[in-house]
Structure formats: structure tokens, C-alpha cells
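No value in this document is a laboratory result; all are computed from the given coordinates. What you see is a predicted model; the values in this text were computed from it and never measured. Cβ atoms are built from the backbone, for glycine too; each structure is taken alone.
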Structure 1
Amino acid sequence: MAKILVVDDEKAIRRSIKEILEFEKHAIDEAEDGQMALDMALKNNYDIILSDIKMPKLDGIELLQKLIDNKVASAIIMMSGHGTIETAVDAVKNGAYDYLAKPIDLNRLLVSVRNALEKGDLVTETKVLKKKITKSVDMIGDSKAIQAIKDIIEKVAPTDAKVLITGSNGSGKELVAKWLHEKSNRANGPLIEVNCAAIPSELIESELFGHEKGSFTSAVAQRKGKFELAEGGTLFLDEIGDMSLSAQAKVLRALQENKITRVGGDKEIKVNVRVIAATNKNLEKEIEKETFRQDLFHRLSVIPIHVPSLDERKDDIPLLTDYFLELICEEMGIVKKIISKEALNLMKERNWPGNIREFRNVIERLIILGGKEITAEDVKQFG
């Protein structure tokens with residue numbers, strides 16, 4: 001059932017539309033002129049506003065403009081007599097969802113209303129998805145360590161300086177990379193992620209730089225690599241400490257010259273990419289073991305950012321708990337659960353070797369297996 005406002009200075013037209021739409025189980029309000037409709041629309045949330053064009057006080061076109069200016073989310077369907085159809089078409093170009101010619105055709109009216117509602121559902125779904133995406137890159141915490149990272153990001157993100165993010169597994173290195181991208185001048189470009197540890201050493205070069213057809217047995221077609229796919233945006237090289245030495249040499253050249261060559265090719269391709277790297281390894285020790293190039297380390301670590309483990313910032317646990325309780329309960333479509341003070345203290349006392357990743361999993365488990373209020377007993381049993 002939708003909430004619909006019908007706006008027309010002719011009472012008979014309003015009533016006939018109202019009867020048709022109420023038969024379809026919609027809730028209908030009426031307004032006899034544009035000014036009344038505007039006042040009602042600003043006080044109520046209508047799914048659809050059906051408005052005539054020629055009306056006293058405030059005509060339909062003026063009403064449309066004021067609704068748009070006030071960011072009213074309703075789908076607006078204009079109704080017009082034969083003499084104003086051209087005006088109605090212009091209204092659609094300026095933000096109206098649809099227009100209906102008078103006398104109103106019953107089937108045409110119902111189709112337009114149905115389509116407007118479906119579009120509204122899609123818009124709502126998109127907003128929810130965007131909200132989820134936005135939430136997924138929130139950096140939660142007000143500890144000194146996290147505040148210091150936020151301050152660095154604010155300063156570094158607008159530049160093209162290369163950043164090396166270090167920290168243990170699950171501490172949030174990927175999140176820092178996303179923040180650097182989202183707050184950069186490249187935010188409208190792609191953010192391409194490569195997990196260097198997950199790609200076999202014999203395939204990493206093809207993955208990064210692409211390959212030409214026939215360059216090796218399974219190269220049945222030309223393929224662009226991640227450097228080309230990240231053009232104009234950011235390339236995030238996660239777990240770069242696991243990259244082979246031969247691939248490191250090619251990455252170093254790409255960073256120095258802003259050029260790459262596909263595997264099996266000889267053509268140099270210019271690339272415009274910002275590189276952010278991350279690792280859970282101590283690269284200086286890897287340099288001593290000769291498994292990581294010192295010149296690449298210095299090229300990547302223009303701005304080093306160390307992400308502390310959760311055990312190093314336990315003051316953030318109350319904020320993180322509240323954040324994940326809200327996020328996960330929303331994803332599950334249930335009322336947000338609460339956690340007792342005693343349970344929260346237990347969460348702060350325990351160690352978190354898996355960091356934020358482990359912490360989120362525990363919160364999700366407590367939500368599923370615990371009661372309406374998560375108690376200390378729940379934490380002892382399921383945490």
C-alpha cells in the first residue's frame with residue numbers, strides 16, 4: 001500500500017482518482033491547489049504526488065520546482081489537459097516521473113503508479129546498499145592511536161604520495177587503504193585491490209601487468225593487468241611482503257617510470273596510478289634476508305602508517321561493540337541488541353589475536369546465540 005497525494009482544483013477529478021486508487025488499497029490525501037499540496041508534502045512522506053498543472057495560487061510546474069528544491073523524495077506525476085501536454089513533457093525533463101493526459105485513462109494511471117512505486121523501491125534499496133557500503137569503510141575508535149591515523153590520512157590522502165601500511169592480520173590495513181582512496185582526488189576513479197599472498201608467484205606478473213595473447217600456454221587472449229585497470233585511481237597491493245623478487249623489480253620500474261610492459265609484449269604502456277601497499281611482515285627484516293628489495297621498500301614507504309592491534313587500543317572496544325551490534329543487527333533485520341556492562345568488561349579483558357576481524361565474528365556469534373541482552377555468561381560461553 002502506498003501513500004499518495006492527489007492535487008487538482010477540480011473536486012470531481014480528485015474524487016474519481018481517489019476512488020480508483022483506494023480500490024487498489026492505497027491511502028489517498030487530497031489538495032485543491034499547489035500551495036496546499038506543498039504544505040502537505042513538507043509535513044508528510046508521500047510515495048507519489050499526482051498533480052494537475054493548471055491550478056490557482058501555485059500551479060503544477062511551480063509546485064514541482066518547489067518540491068525538488070525542498071528535496072521531497074516523492075515520485076511526482078503530472079496531469080495535463082491537451083493544451084498543456086508540451087508543458088508536461090518539459091516537466092518530466094525537469095524532474096517529474098511521468099505525466100498523464102486528461103481525461104485520465106484508468107489503465108494508464110495504474111501502470112504509471114505501479115512503475116513509480118517500483119522505481120521508489122529500487123531507489124530505497126540503492127540507498128540501503130550505499131549506506132552499507134559507507135558503513136563498511138567507517139574507521140571506529142577515538143583512541144590516540146586511531147586519531148593519529150585519521151590525522152595522517154587527512155593530510156596524505158589528497159596527495160599522490162605512496163603509502164606503506166603495516167600491522168598484524170585483521171587489524172584494518174585494508175580499511176586504511178580505502179579511506180586514503182575515498183578522501184583522495186582519485187576517489188571517482190577505481191580502487192583495485194591485489195592480494196599478493198593469494199596469487200601464485202608464476203602468475204603475479206601477469207596479474208599486475210597483463211599479458212599478450214600467446215605469451216604462455218593459457219594466454220588465449222590479450223588481458224589487461226591491475227595497473228591498467230586502476231588507471232586514474234588507486235592500486236592497493238595487499239601483503240606485498242609475499243611478492244616474488246622478479247615481480248618486485250617490475251613494480252619498482254612501474255613506480256619509477258609510470259610505465260609497464262605486459263608479459264610477452266614489448267610495448268611500453270603509460271599508467272597513471274597511485275600505489276598503496278600493505279604488509280603484516282617486517283620488511284626491514286625481509287630485506288636482511290634478501291627476500292625484499294630495499295629500493296622498493298624506500299619507494300613504497302614515503303608515508304608509513306602502522307595500524308595498531310586491537311590489544312593495543314582496548315579503549316575502543318565499547319565503540320566497536322556498539323558499532324558492530326548496530327551494523328550486524330541491521331544486516332539481519334532484527335532489533336539492535338544491547339550488551340551488559342559486565343559482558344563488555346569481559347570483552348575488554350580478553351586478548352584479540354585476530355584483531356578487528358576476530359572481534360566482529362565474536363559479536364556476530366553473540367548476536368545469534370545470545371539473548372536480547374548479551375550477558376557476561378553469553379561472552380563466557382560463546383565468546
Structure 2
Amino acid sequence: MAKLIIVDDEKPIRAALRDILEYEGYEVDEAKDGEEGLDMILNGSYDVALCDIKMPKLNGLEVLAKVSEAEKSTQVVMVSAFGNVENAVEATKRGAFDFITKPPDLNRLLITVRNAIERAKLVQETKTLKKRIYKLNEIVGESEPIKKVKDTINRVAATEARVLVTGANGSGKEMVAKQIHEKGSRANQPLVEVNCAAIPSELIESELFGHEKGAFTGASARRVGKFEQADGGTLFLDEIGDMSLSAQAKVLRALQENKITRVGGDKEIKVNVRVIAATNKDLRQEIVNGNFREDLFHRLSVIMIHVPPLAERKVDIPLLADKFLHDIGNEYGAPPKELTPDAMTYLQSLPWTGNVRELRNVIERLVIMCGDTITLEDVKLYA
């Protein structure tokens with residue numbers, strides 16, 4: 001059942017609205033002024049707040065602002081006898097779901113409440129989904145090398161600094177990029193990923209910057225590139241060490257001028273993108289070998305984060321294995337399985353050349369092939 005609160009200093013108005021809403025099957029609370037209403041909203045769980053504007057202690061717009069600051073999923077509908085355009089515009093700017101004049105039209109009121117409840121549910125579902133995704137992207141471990149990585153992420157996430165993530169394949173570079181994005185001010189904007197190693201060199205420029213119709217054979221329509229798709233958000237350039245020199249030159253220009261030009265086009269397009277790059281190569285050596293631009297390296301490496309291989313943080317294997325057992329169990333809709341102590345010890349003795357990715361694959365194989373308790377013999381057979 002949806003839960004609503006009426007915040008109004010006029011008791012007859014509260015009573016009338018309560019009768020209407022309870023008749024429709026809603027659970028309804030009341031607050032006699034803005035201060036009481038704000039306290040109840042912040043400490044309760046309401047889908048919708050019907051809030052008067054002119055009230056003692058705190059007016060409705062002040063209540064609205066504080067609810068927005070608290071990032072509650074409660075949708076605030078302003079209900080006021082002063083139904084002028086200025087009030088409506090100001091309320092909307094501050095995040096009100098809608099503005100209704102007193103006395104309210106019954107049909108309009110009920111439709112607005114229903115829509116506001118749907119919005120509240122969507123907001124809550126989005127928050128839940130984000131938490132779930134955040135947990136999936138969580139960097140697990142308590143070893144000193146991984147603590148250093150986490151600390152650096154926490155320091156740089158809130159900034160706009162470009163970050164270069166280094167580390168072996170499967171060590172978790174993508175996780176680092178996602179954590180930086182999710183903890184930063186661009187978290188509600190897109191995170192667009194490009195695997196530079198997976199795209200042929202002749203297509204990488206089109207992939208990054210887009211192309212105009214007829215720019216080359218097969219370009220039958222205009223295409224928006226990854227830089228434009230990431231506008232306002234974050235662009236993750238994975239395995240940037242595999243990017244062609246011509247594409248590197250264009251990326252450098254985009255970083256310097258915050259502008260890109262589609263392949264086959266001449267119009268400059270402004271973009272606002274935070275770039276996080278990753279590589280498993282030694283870019284300084286690649287510069288010496290003539291395969292990577294030194295000026296681009298310095299543009300990308302304002303902050304450098306090295307993700308250690310799993311072989312250097314084997315103390316984290318029990319925590320990682322436990323996380324993977326739970327994650328995979330959830331994926332398969334089954335309770336998580338358990339590893340016996342000697343099975344866990346054996347996992348820690350393995351070389352893990354494929355790093356965290358290899359460990360997850362092994363755990364998934366064990367979950368599929370073994371019983372509820374995974375033994376040492378199981379691990380020796382399937383790892």
C-alpha cells in the first residue's frame with residue numbers, strides 16, 4: 001500500500017485531503033507545519049508528500065529543498081491557494097513533482113498522486129539497482145596493495161582528473177574505472193566503455209568519433225561515436241596501448257580542446273567527457289618503441305593507479321572466493337555454496353596467472369560441477 005503525508009497548517013484542508021486519499025486506499029499521515037512534516041519525511045518512508053507552501057516554521061519550498069538534498073525517493077506535490085506561475089516555476093525548479101492549486105480538482109489530484117507514486121517506485125527501484133551494480137563492481141580485498149588502490153580511488157573520484165589504470169589482464173582494471181565513475185559527480189551520467197584492442201585499427205576512429213554518411217565504403221548513415229555518447233559522463237578507454245597512432249592524435253586533440261570531428265565531417269562538436277584509460281602494457285616502453293605518443297601519455301596519466309596481480313595479494317583470495325560464491329549463487333537463484341578450509345588453502349597456493357578473472361571462472365566451474373560443500377578433491381579436479 002502506498003504511503004502519503006499531508007503537510008499543511010490548516011486542519012480542515014488536512015482532514016478533507018485525508019478523507020479523499022484514504023477512500024482511495026492509501027495510508028495517510030498528517031503534519032501541522034513544515035518543521036514537523038520535514039522531520040516525518042526524513043525519518044519515515046513516504047511515496048508522496050502533499051505540501052502547502054505558506055506554513056509556519058518552514059515553508060513548503062524550504063521543506064522541498066531539504067527533501068531534495070536528502071535524496072529521498074518521496075515525491076513532493078505542492079498544494080497551495082497561491083497558484084501563480086512564479087510559485088509553480090520555482091517549485092518545479094526545486095524538484096517538485098507537480099503543483100496543484102487549492103481547492104484541488106479531485107480528478108487532477110488523484111491522477112497526480114498516482115503518477116507521483118509510480119515515480120517514487122521507479123526512483124526507489126533505480127536506487128536499489130544502483131546499489132546492486134555497485135556491489136557487483138566492488139573491489140574486494142584487505143591486502144596492503146589493494147587498500148592503496150581503494151584509497152586512491154576515493155581521493156580521485158570526486159575530481160575531474162584523468163586516470164590511467166595499469167595492470168595485467170584480468171586483474172580488475174575495469175572495476176577500478178567503474179568505481180571511479182560511480183563514486184564521482186558524473187555517476188548519474190553514462191559510463192561508455194571502448195575496448196581499443198577489440199576494434200580493428202581502421203575502424204577505431206569511427207568508433208570513437210563517429211562518422212558522416214558516405215565517409216567511407218559501408219558508411220550508409222551518420223553514426224554517433226563514443227565521445228558523443230559519453231558527453232557529460234565518463235569514457236573508459238580500455239587497452240589504450242593498442243590504439244593506432246592516428247587515433248591517438250585525435251584523442252589528444254579531443255582532450256586538449258574538448259572538441260571532436262566525425263570521420264568525413266568538418267563540423268567541430270563540443271564534448272564534456274572525463275576520460276579513464278587502462279592498459280596492460282608499459283606505455284613508457286611503448287613510447288621508446290615509437291608505438292605511443294608521449295604527449296598523450298602525459299595527458300592521460302594525471303593520476304596513475306596500478307592494480308596488483310592476484311599473485312601479489314593471495315591473502316585476498318578467501319574474500320574474493322566468498323564474494324564470487326554469493327554472486328554466482330544469486331545469478332543461478334540458489335543458496336551460496338561453501339569451500340572447505342583445505343580447499344581454500346589450496347586455492348591460495350595456485351599461481352593465478354589469469355588473475356581475478358581466472359579465479360572467478362574457477363569458482364563458477366566449481367559451483368556448477370560440485371555439491372553444496374566444495375572439497376579439496378573438487379578443487380584439484382576442476383581448478
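Looking across 1, 2, the calculation of distance in nm of label points 7 Å out along Cα→Cβ at positions 21 and 293 that yields 5.8 traces back to 2. Using volume of the Cα convex hull per residue in Å³, for residues 29-244 alone for the comparison, can you identify which of 1, 2 gives the largest number? If we compare volume of the Cα convex hull per residue in Å³, for residues 29-244 alone over 1, 2, the biggest value is for 1. Ranked by distance in nm of label points 7 Å out along Cα→Cβ at positions 61 and 357, structures 1, 2 are topped by 1, which has the highest value.
Which structure, out of 1, 2, was semi-axes √(5λ) of the Cα gyration tensor in Å calculated from, if the result is 54, 32, 18? Traced to structure 1.
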